[in-house]
Structure I
Amino acid sequence: MGRFLVRRVVLSVPTLLLISFVLFAVLALAPGDPLGEFGTNPAVPPEVRENIRRSLGLDQPWPVRYVKWLSAIVQGDWGFSFASKMPVWELLKLRIPSTMAVVGVAYLVSLLIAVPIGILSAIKQYSIWDHISTSLAFIGFSLPTFFTGVLLYVILSVKLQWLPFIYDSTLQVTDMESMGQQVKQSIMPIAVLALFQTATLVRFTRASVLENLPLDYVRTARAKGLGGVSVVGRHVVRNSLIPVVTLIALSAPTVFSGALITEQIFRVPGIGSLLIKSIQSSDTPVVMAITFTFSILVVIFNLVADIIYGMLDPRIRYD
């Protein structure tokens, strides 16, 4: 296991370097100017615009800027935002709590609901429970988040007025009353995200369990006298979770990147809305920080998934 981890970490370095190079090149060559607002303002003299461009390093070729950005990242410096004029990391720290409170909670809720439902649906195949769960999963998977988000917004906020219209990012949880307000304003975005993620995991988990139920090792375990619960819990579920772990690991980094559409609908000041705003304003340091961090998380969680494979299936050896 030790050699495998070292080998994977070493191989991930050139992978991340290539990803960062491609991301920076695409952003540098894309249309748009972070100082475009100054270009349309006649009150700003041309020499002032050039001095600002020079102070930000935008007068240099993009390969030179990439090398400087990479050397700064190695030292833990994410740079400054062109739009907000503040350190990128400080800007991210302001947005991460909102993203974790919505996207992170929705992800955990979907995991706790989807895996048991998918397993029971496969065990009780073609039963009423299976038909209901499969139908609901199909509906949740088919409906886009922008549709369910607007639908919940219109029904629960506009028509019934049960939940607040806009997510209050300035709310601080200090007592039970403020906790209740936080829960109320998080219900709709969490429900929208959890519905789609749960539907995906239910369908995937059910298919994986159904694939393992008729295999020889299951019949052998039952022939030895093991009960149905023991066979499913100790053998079927364990082997069925191997492909499910891949889906969960690949979905986990999205908790950091946020939900682009859902955050826009409910005005959640998270990472997703920050990414859209930064792309629109050509704020390269912020876009690079978010996308590159997402790439790092993808590599890390792929490694975590490989480790979990070995824990679930004793046949897998890495050394």
Structure II
Amino acid sequence: MKRTGWIALALVLVLFPLSFDDPYYEQLGSLVLLAAISASAWNLIGGYAGQVSVGNAIFFGAGAYMPLLFYKLWMVSPLFGFPAGIAVSIVIAVIIGIPTFRLSGHYFSMATIAVAELIRIVVSNWDFLGASIGLTGPAVARDWSDLIFRSSTPYYYMFLAVLVLLLFITYRIERSRFGYYLRAIRSGERAARSLGVPVSRCKLYIFMLSATFTSLAGSLYVVKFGFVDPSSGFGTLISVNMVIIAAFGGAGRLLGPLLGAVILIPLQSEANSFFGGGGTGLTYIIYGAIIMLIARYEPGGLLEMWDRFRERRASRRNKALERAQADSKVQNSTAG
């Protein structure tokens, strides 16, 4: 059944843009995958390691700004800025991670959001990065490396390839010694240290990996939309979106962020289209209500809720089978 489920999921993801002629659904599919990449990258540090970072927008913004900065300075394809964005994000992750990983719980979360907001303010007032106006990419495609397409379908498959790579790496981590270290850290850092787990090193490594793919998500964002400003690159809501999507689907689960993106991104899109400019605020009100319900009744997200439902169903089935067997024995003994 697991193999059948994976095959079905792969077919749905591959065939989705080919099943619709409406550009709206092509655009929506690419946005879902982009959100899933960002949330899955956050899931590495927040879900598996239990370090709830609310500052991953730093890496998203670095990945978004560097390709357009390369274009602005040297008129080269934004594609050449991808590695630079990743390198800058890794350096920032090391600079932030070494001091802040001494904190725990909500203190770590507050530290990351404070650093992210500080960087957003600096970028908003830095003329070199366009200040509050931001940066724009090439208006028309000069060659294929500019990654400018009329349809959203090429972007969809580009995002899908990155998501598959990220999920494969996450899958391998889950089943490695490093993955067991991360789960031990999430359960309790002191206990993990007492068992010989290199806590600081593991947290830093997974933070760097999370920064890498979050930066890549930011770079993919700008090649599709061709524009970034401080709010769309470093805004606090970028980080909040990652946390909400991963937590809603199931933080610390391989497909949790993808499930959260499949549900919440269409909800956000419909709210924005139905209510216009006021839809954005309504979306986050709905997000907040959903998270309150999940935190109250099912902190593990929808996947854990599904697991509990299956366990209860299996338990009821087993009890019914046991009763049937007991009744059968009674009937046999009576007949005898």
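A short reminder: the numbers here are calculations on the coordinates, not readings from a lab. What you are looking at is a predicted structure, and each value in this text was computed from that prediction instead of being measured. Cβ atoms are built from the backbone, for glycine too; each structure is taken alone.
With distance in nm of label points 7 Å out along Cα→Cβ at positions 161 and 209 as the yardstick, tell me which of I, II scores highest.
I
If percent of Cα pairs over 25 Å apart comes out at 56 when worked out from the coordinates, which of I, II was used?
This figure was derived from II.
Consider the structures I, II: one of them gives -25500 for helix-only ellipticity at 222 nm (-39500 (n - 2.57) for each DSSP H run of 4 or more, over all residues; to 500) as calculated from the coordinates. Say which.
II
When mean count of other Cβ atoms within 10 Å over residues 65-72 is calculated for each of the structures I, II, which structure yields the highest value?
Of structures I, II, the maximum of mean count of other Cβ atoms within 10 Å over residues 65-72 occurs in II.
Of the structures labelled I, II, one was used to calculate FRET efficiency 1/(1 + (r/R0)^6) of positions 81 and 297 (r between Cβ atoms, R0 = 41 Å, to 0.05), giving 1.00. Name it.
On the way: I: 1.00; II: 0.40.
Comparing all candidates, it corresponds to I.
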